[in-house]
Structure P
Amino acid sequence: MQTNFSARQLRDPEIAEAAAIIGTCVHYGFCTNTCPTYVLTRDENESPRGRIDLIRAMLERGGAPDARTVRHLDNCLSCLSCMTTCAVKVDYVHLIDRARAHIERHFRRPLADRVLRFLLAKTIPEPKRLLRAMQAARFARPLRGLLPVRLKAMLDMVPDRADAKILAPQVFKAEGMRRKRVALLAGCAQQALSGNINAATIRLLTRHGCEVVVAQGGGCCGSLTLHMGREREAKASARCNVAAWTREIEGEGLDAIVVNASGCGTTVKDYGHLFAQDECASAARRVASLARDVSEVLCELGLPVQVATRAWRVAYHDPCSMQHGQRVTREPRALLAAAGFRIADVPEGHFCCGSAGTYNLLQPQTAETLGRRKAGHVASTDPDIVATGNIGCIMQLRRYLDIPVVHSVELLDWATGGPRPPALEGRILREPAQEKSVPGAPAEGAANDIGIW
């Protein structure tokens, strides 16, 4: 794609990077077939190549963009499916983030939008604030009919009860001989919505020889605010993590930084790029090089199944940030299969479920369409359980499915001696098609036998 940036503009490293990315797009159009918003609308401006052209015009012109451009860019899910199918591998993720930062600096949104975005940016990254906000939202439900569409969507997303567990900085010792020392990103929204995910992760890792550190000073990865264009806030959060993990690296050392929310993992793995022009660039690159999805670390450790397992059918949903952002698809399936579950791949698996960070709160109608579409494909596999690797996907799918949706680590923890996942409490699963017994496993009826209901 041809660009017309001035020499003065190109002296700005951010504009220079954006111009270089734009110049790689050759408009082949493979991206359009995998872009959810284009498939739904058939509007070229709702496709990746259409948005790249809008970004080019916006950045070349400089200053405040027009409302039409902002609307089309806001509609992008940042699912990154286009990057998987692009023949020339256009670096769309960094381009759309640059565009959103430009919009945030130069475009004045309507008051209601500004207030909503401010509240989301200040609430979701802080688990304790999010818990208070969810409690207030439950009290506000009787007023739902009086609220605008987006606020209704926010109320609908709030669960009736939250399995909250906010982790304090601490060290969890490995069981038996220590094989690895790892840091765990405790996360933000996930701690308020589903504390068992971190608990299951810690049990799994310590059971398999890892010392797990929740580092002092760590917090939100910065992903949520980054994708809202609030780059300064995103960097402030990320800088705290870089500092916290650097202290651990330079202290007792770390073999990995474990992330169990794939949206966060994609961002942490990209810290080197985020801080490329920053004084902490070297430390950020070191942190990014150690970042791993929990499934990657568990595959390195191996997962000996310690108890009898029953082969329930598990539909595995690939989070976009996992399959398109991190390119991690094999590991979760391999682990679940090793634990005795029968894995079903979801049709149209490349398509976003509509969660996408704050997307289902800011663009609820499109998000609902995508959520129902994804739920239909999941249900078509006739699963007993749905597993995935991202809290946003879990919350989104639970809205549209009457099938228990859990994080993969909860099933893996259960299969190797941990407790039954909370989402399966009170659920009566059909008798599985086959049973897998592991030599040396406890006899039927032993404590923690996952076949017991």
Structure Q
Amino acid sequence: MKLQTWRSTCACASVVALTGLAAWGADWPQFLGPQRNAVSVETGLARSWPAAGPKLLWSAPLGAGFAGPAVSAGQVFILDRPDDTKDVLRCYGLVDGKELWSLAYDAPGTFSIPGSRTTPTLTDKAAYIVGPLGHFHRVDRTTHEARWKKHLLDDFGGKLPNWGVSQSPVLYQDLVIVAPQSPTVGVAAFKGDTGELAWKSPELGPLSYCSPTLARLGDVDQVVLVSAKGTVSGIAAADGRLLWQYKGWSCNIPIASPVLIGDGRVFISGEYGAGSVMLRIAVADGVFSAQEVFKTQECMSQIHQALLYQGHLYANSNGNKARDGFVCLGLDGKVTWRTGNEPNFERGSLLLADGMIFTVNGQDGTLAIFEASPTQFKLLASAPVLQGKQAWAPLALVDGKLLVRDQKELKCFDVRAAAAP
């Protein structure tokens, strides 16, 4: 199978990210959506809700976890881990939430804070999944069986990190790219159809909780990866060559994905005292380098990447210690506003659509929307929709249907303007 390609456009500059996503318009076929940046192109969404929140279309029970949903062709895929013995890929109908099929595989083992971790990556024919113990499968969407199986730890000599393996594969041309981050291999690319190893990069640092990110920098398609301890690397997507590294930012436990700004710039944020850094990736005479644009302690996003919108960054700057609430930054690193504790929203996820930011309070399950405006924080609507703590999973938005989850269930809400009172 020859995987198709697409181009993503960032504000202020065009960033080419060649992947294998099939073109299903407004679908959400991978971690953080079509362009892997938590931004939706949908419009016509409600800017207010009843007190009880947007209309609930359906819900489905899940085991504990943080895995986000992926959606394509009217089907919702999510990786579940109902106990410490197995992982389960579940497929639901987007319209009614009916479970269409599931695939379970043995995965006995434990790690800190149990449950699923990562979002499936979809094409029209396959779902690529990475389980929290390192199992890496291509699952056929027609037969509902695993076409091939790999293991990110066993195959490359890696060690299970404290909170499990937490990364979603990314597609490039006919390749599926993952990051074993073992003592010998940093990033590895497999042929999507057969599972044959196509290339592997040099060692890049210990296994982090970041997913690999595709970018076009200096006219070269690259995989940008943040390793544990904070090393940032650029790897040629075609053959795995190491192009550049930056070691001036220190974060022991990187989780949030890099944000592609355009004009060679990459924004990275973390907690544990790390703060944020803006890099500019330059190339001269074929040699790449990472130049530091600014550093700041004004933004410390522990789990979720910042959102880029009209020349500003919006970040949930919360973590184990940080309690900044939501922060708006200019591309020069200067803060234009922050919410602090009024409101805070703990470490919940965020998604940009129709000029609004959707977010979940990770502590109590409140869903909210606010304006994506650099001048002030303006809350538009909020309502309690989930039950408990650690509601940190990524959101998904398809055809006016917002998918959210907590530690017990997946819910689908109608957030279209026609659904408003």
Structure R
Amino acid sequence: MKEKPKSYEEAVCYIEELPKFTKKHTLRHTKDFLKRLGSPAADRRIIHVAGTNGKGSVCAYIQAVLEAEGKQTGFFTSPHLVSINERIQIGRCPISNEEFYHVFGEVYDIVSKMEEEGISHPSYFEFLYGMGMKAFSYTDVEYIVLETGLGGRLDATNSAEEPVLTVITSVSLDHTDILGDTIEEIAWEKAGIIKPRVPVFFDGGNKEASKVIWKKAQECFSPCREITKNAFEILEVNRKYIAFSRRNAYDKDTTWRVPICGIYQVMNAELALQACEYLLQGEEIHKDRWPEVLASVTWKGRMEEVRKFLVVDGAHNPGAVEAFAESVQALKGKEEALPVIVFSAAADKKYDAMAACLCEKVPAKAYIITEIEDKRRISAEELAESFRRYTKCRVLVRNSVETALETAYAEREAGGYIYCLGSLYLAGTIEKLLSGGRPDAEL
């Protein structure tokens, strides 16, 4: 191994150089890795969450409600948008640079010994997962909200053998080169987090996925709750929040709000609320606090209006783009000008299907195609060709995100919105550009 990093910055560079998208190690390897770390946080109550879209939002809602009930929580999530610390959160806040470097050092020392014994180095995600569990072990967290990285069955987080609850969010086509070409195959991978006799709550929006999840739950003798759109009613959709009611006897007269204007967030909120109701059953709770808490949750890069008329969404697969289009259609005002779309994608994503969906369902003044700063990026020119197959609107190519945004503002008409989507890397790049501060720019 390289010389041990001597600072937080060097530690981050070390981690960023680890393989991100290589073949996973076995769960046996991950379990051995965690055992060498001292089986950190193994005694905490784990909520394990998988799914194609909505995992992070569901986790954030669950964490917020548990915190409102006085529970100490940890949250392991991915990917990050700006800072790698975002992946390890305690009490709804990323750990500090000092905490990050401390647990990095401990994990680094263990991994060094593993390599000396001829045991392969954990991957990027596995290394951070070990760091997260180690960080949680030094706190009083009672609950750990654990978001899978990719799939579920073979994901490093599936080394958690005795969660108190599993949750599966919406399932759609993504990572098909790894998880399978059909909804059923992908759902089977996600359902791999279901453990014997551990309850599972899931989004029943896709019939093919639901059948697979039910079957797996029955095989594991796991209590199973399928949540559909019949569980709630959307009352109002605007750019600040979505209001909805829950169709149960206790909450039927309460108006709930999520401050993220993607329509799909109502299902995510409902999943989280039912999960928390199960987790806290038998305890004295303060449910009157929950609507205010839910309305306070923010989740970066999800239909987020980062500047006036500039919206960033992390939609990066066909299912997420479909949901994005549905949200834009619900938000569009009668007098509103056509939007400008800024789009970029990774080469291993189904970018052609995303382009087709956008061109059909979100008519735009212009589609501005750019490139993400990642080795998996697809060239802007090649991506633009996909758009030109499906629209007669102008398709403009800009090789950097910064120039793409400048062009988008130049193209935008009064009252029109700029939507940026296609990749979480794009969302993260825009967040960094804005946080870097350009007082001379309209951004």
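Taking mean count of other Cβ atoms within 10 Å over residues 47-54 as the criterion, the top structure among P, Q, R is R, with the largest value. Taking mean count of other Cβ atoms within 10 Å over residues 95-102 as the criterion, the top structure among P, Q, R is P, with the largest value. Computing mean count of other Cβ atoms within 10 Å over residues 63-70 across structures P, Q, R gives 14.6 for structure P. Looking across P, Q, R, the calculation of helix-only ellipticity at 222 nm (-39500 (n - 2.57) for each DSSP H run of 4 or more, over all residues; to 500) that yields -12000 traces back to R. Here percent of Cα pairs over 24 Å apart, for residues 295-390 alone is compared for structures P, Q, R. The highest value is that of P.
A short reminder: the numbers here are calculations on the coordinates, not readings from a lab. Just so it is clear, the structure is predicted and the values come from calculations on it, not from any experiment. Cβ atoms are built from the backbone, for glycine too; each structure is taken alone.
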